[in-house]
Structure I
Amino acid sequence: MPTSIDVVFTPDLLPFSDLTGKTVVVTDILRATTTITLAVANGATAITPVLTPEDAFRLAADQPNTLIGGERGGVKVDGFDLGNSPREYTQAVVSDRQIVLTTTNGTRTLQACRAAERILVGSFLNLRATVDQLAQVEGELVIACSGREGGFCTEDTVFAGACVAALEETQLTDAAETAKLLYQTHRDDLLGMLKNCYHGRSLARIGLGEDLEFCAQVDLVDVAPHLIDGRITA
């Protein structure tokens, strides 16, 4: 069991957190970590998060059997194979393929956590699998929320609170206590929370409302993806 749990609400706050030697869970419910989780569960061999579309094109050019995925402003980048909707990452599409991924929020947060000793990828789709891994952590745990364009978002903090609630015998920071309270408010209607949060409303406006229903599913898959040496695998 972790000795303590902290929650960092946005990636802009990560420079103020010393992640050295710690386990970090990165979450971006809408939608990067949900998409990554499903892609790994559906057989993607590795996912490499990068910061920019230019980085994605350059890296994929040197790797055979590689798909490029991601978004800007919620919409698939021109020239990419896939966007950032988890519904696109089916077994038929991603099995035995490598993926290079860049998103507005999630891949930025993954890059910002490189100093951590261990980095996991968490979403509601793999909540139980994530918690099972976290229960084995010895030392300090940080849950890093990707937020939205540097700001706070409800959905990532609710997920953080779900993890905290499952490990509540651990010493909690004020941020972790706050995340737990927010989860307790929304745990009986995660889909309603996603539909009403700012990012969820934005996705619905551009025709991606079905992604909200997908991202609200709990324990759909039993995988706990890890970021090791720049690549996410099972």
Structure II
Amino acid sequence: MFDGKKIICIAPCYNELHKIDKVVSRIRAAAVVDEILVVDDGSTDGSPETARTLGATIIALGSTQGVGVALRTGIEYGIARGFDIIVIIAGNNKDEPQEIVKLVAPIVREGYDFVQGSRFKKGGYYGAMPLYRKVATKIHPLLFSLVAGKWVSESTNGFRAFKTALFKDKRINIWQEWLNEYELEPYLYYKVIKLGYKTTEVPVTKIYPPRKLGYTKMQPITGWWSIIRPLFLLGLGIRN
């Protein structure tokens, strides 16, 4: 436990062999979380089995259903087992597990409900990114800030921590089908801001894996639309 709080770290995984093993090992070395949960979104390369041998709990979705479904499944697991805080981390080794403590400390010690990791905040760092990701990660926070009504420097980074108690609020409905892909991540951040929960950003590191191992699973057009459309749907009141 971290200052008496029970913490789970969720890593969605889809064909991340040679990356998810590093993620699990590095989280264990950080010694902050009580359980590492890998939610397998239909991998066919043996990556979840590798994670299991290193001590991670595995939930297999059985088929590829989307990162939103994987995250929702992990959140449900965390709620059902009485965890106080959920940390989300990339399954492809982009994030720095030693920085988990930076995400959870404001929740435990300062009473924040949601802490967003930001590579763009002073003290953050990021390496090479695909061109379309550079564009998206710069434009999205501007649009997000306008719609949410609060300035943020980062809104597409999945490296974050939040209280499980948030989901007692029925106005935060992550169980909607339209959130099955990348939509869930900006949706949750938007909702906690608009509903008046205490949120903050902390500087973090985001380093994409070598090109030969695969930069990212997000597709340039469909992935971009998936993270941008919640801003239109929520901002216009079409979805809630």
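Just a few scattered comments:
- Here relative contact order in percent (Cα under 8 Å, 6 or more apart) was derived from just one of the structures I, II, and that gives 34; the source is I.
- Comparison of I, II - label where FRET efficiency 1/(1 + (r/R0)^6) of positions 117 and 181 (r between Cβ atoms, R0 = 30 Å, to 0.05) is highest: II
- Structure responsible for -1.02, with log10 I(q)/I(0) by the Debye sum over Cα atoms at q = 0.15 Å⁻¹ calculated and labels I, II on offer: II
Throughout, read-outs are computed from the coordinates displayed, never taken from laboratory work. Computed from a predicted model, the values in this text were never measured in an experiment. Cβ atoms are built from the backbone, for glycine too; each structure is taken alone.
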